[in-house]
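Every number in this text was worked out from the coordinates using simple rules, so none of it is lab data. As the structure is a prediction and not an experimental result, all values here were calculated from the model. Cβ atoms are built from the backbone, for glycine too; each structure is taken alone.
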Structure P
Amino acid sequence: MSLRALYEVPAPAKLNLFLHVVGQRADGYHLLQSVFVLIDWCDTLHFERRDDGRLARHDLGAALPDDDLCLRAARSLQQASGTGFGADISIAKQVPWGAGMGGGSSDAASTLLALNRLWGLHWPRERLLSLALQLGADVPFFVGGENAFVEGIGERLTPLALPRAWFAVLKPPAAIETRAIFGSPLLRRDSEAVILSGFLADMAGSSRRMLGSEGEGFGHNDLQPPAEALCTDVADAVARLQRCLGNARMTGSGSAVFARAGTGAEPIAAMPSDLPAGWVGRMCRSLERHPLAGWATD
């Protein structure tokens, strides 16, 4: 019997362990290098198949834009496949918006993976990835299903096996317009290209020691200086995590910041207390693979 519904579908967030801007294309797109790691802070989606071809989204919490990335992903797959099916898509948002944690992109990726299954399309991952890149630079990573070294504008993924780790994540209420960051004169656009072996060596060293104030860790986030200039809460959040854990930095284009909190059974320190009103903090664990990695064939 064909599937009629998929419930409790996770859409995990990600952190950029570093983010370097290494150049800019003639069309204006910036060339990046980063390592993306999946964490267990997730949105939850529910899908019910419709036979009338209609696509509808239902918000189970805060209202989302009328035509969000999730609906665009569903429509893209529907049109590309020629299926007559539609879907009711319900979203329970947990990942903060405007955080640089890829929440919207992850929802879109989980939508592609879920509807590929619900509609009986059986597309391989490579075919889904071609749609994912048209939706946004972060979407291919979540479809890919593994932690990865990311290059180009997000389309070049090298899977990485990373040790499980704790991350303290802190999100102030402010959101920063990505366009403003990339247009800032404070943005460095010529960081030296990363040698992946250097990052892996740093991670191996980190796994042998407590992760705290004794070191800044590998790399940096080139988007952080312009983000701090645009939003003082980012600098405040970095300072709060730096005091208790060290190694604090912004993820993506912000405004969330994070610090590694060890690789053992428990984090090495607690989240900062007495956060200002409207701030959200969570101790997260990294994931070895995306929970839906098996929903597409390689």
Structure Q
Amino acid sequence: MRALYDIPAPAKLNLFLHVTGRRRDGYHLLQSVFVLLDWCDTLHFERRDDGVLQRHDLGPALPADDLCLRAARTLQHASGSALGADISLQKRVPWGAGLGGGSSDAASTLLALNRLWCLHWPRERLQALALTLGADVPFFVGGHNAFVEGIGEHLTPIRLDPQCFAVVKPEASIETASIFRSPLLRRDTDAVIVMDFLADTQLQQRLSGGFGRNDLQPAAENTCPEVAQAARWLEARFGNSRMSGSGSAVFSRMGTGSQPGATWGADELPPHWVGRMCRSLVHHPLVGWAD
């Protein structure tokens, strides 16, 4: 195999995000439900026999040593492979948004190079490597919507009915570390179990705000007023809003079904905002690549 083209890297939403405590090493303990979206970056991989790893940006220029290259280098080192790759990346999911775009690129890189280099690593081995790259990366390697706990390493796959979401990202981006340092961050939300979320599914369909809340949102709105502006913008149109991850993207639930019930005109978004009507995915497009 010499190349793999059109490899998707889907975004995710945090349907809720609770901070339940803090470990002795400073890492925060979280609970969340991650759901995959049809908003995707696209990657292309061409094998190199000289061991060199290079990334080629097909859209906006990315940092020289992004998470995608780090993932490739980490897998190359861990596996002892002498092969390399040219990685071309079409970036569509906005960064600094809480949508997991960089983590998803890293996960798709691990899955693609595992196949391109004929490593045949099982999913569990890739997920252990993924955790060294970032808390969200194991979720994307896992391949399923999931109830997520710990610092992102404990995943319970769950099946959710397809849903539609309106997602917007204001111009500003947010540094995740600054949110977790904020004195406004609540760190003592009571822990729930996955059945608490699943038992509330029918109620979620009637209460568009959904289960729980995002504990990071007050700190993010204080740091970045555009988050609050985006939340009000969506609330006025669709009756609900919530920030994803550490922001700055905000989403509204549009309900179940294959098509959203409303949209916005191309000229309605404030200048320099990006937005899209998204559908959730039942599973990651590469779910079978590490079985």
Working back from 14.1 (mean count of other Cβ atoms within 10 Å over residues 118-125, computed), options P, Q, answer is structure Q
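Taking mean count of other Cβ atoms within 10 Å over residues 14-21 from the coordinates of each of P, Q, which one would give 20.9?
On the way: P: 24.2; Q: 20.9.
Answer for the origin of the read-out: Q.
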From the coordinates of one of P, Q, distance in nm of label points 7 Å out along Cα→Cβ at positions 94 and 222 came out at 3.4; that one is structure P
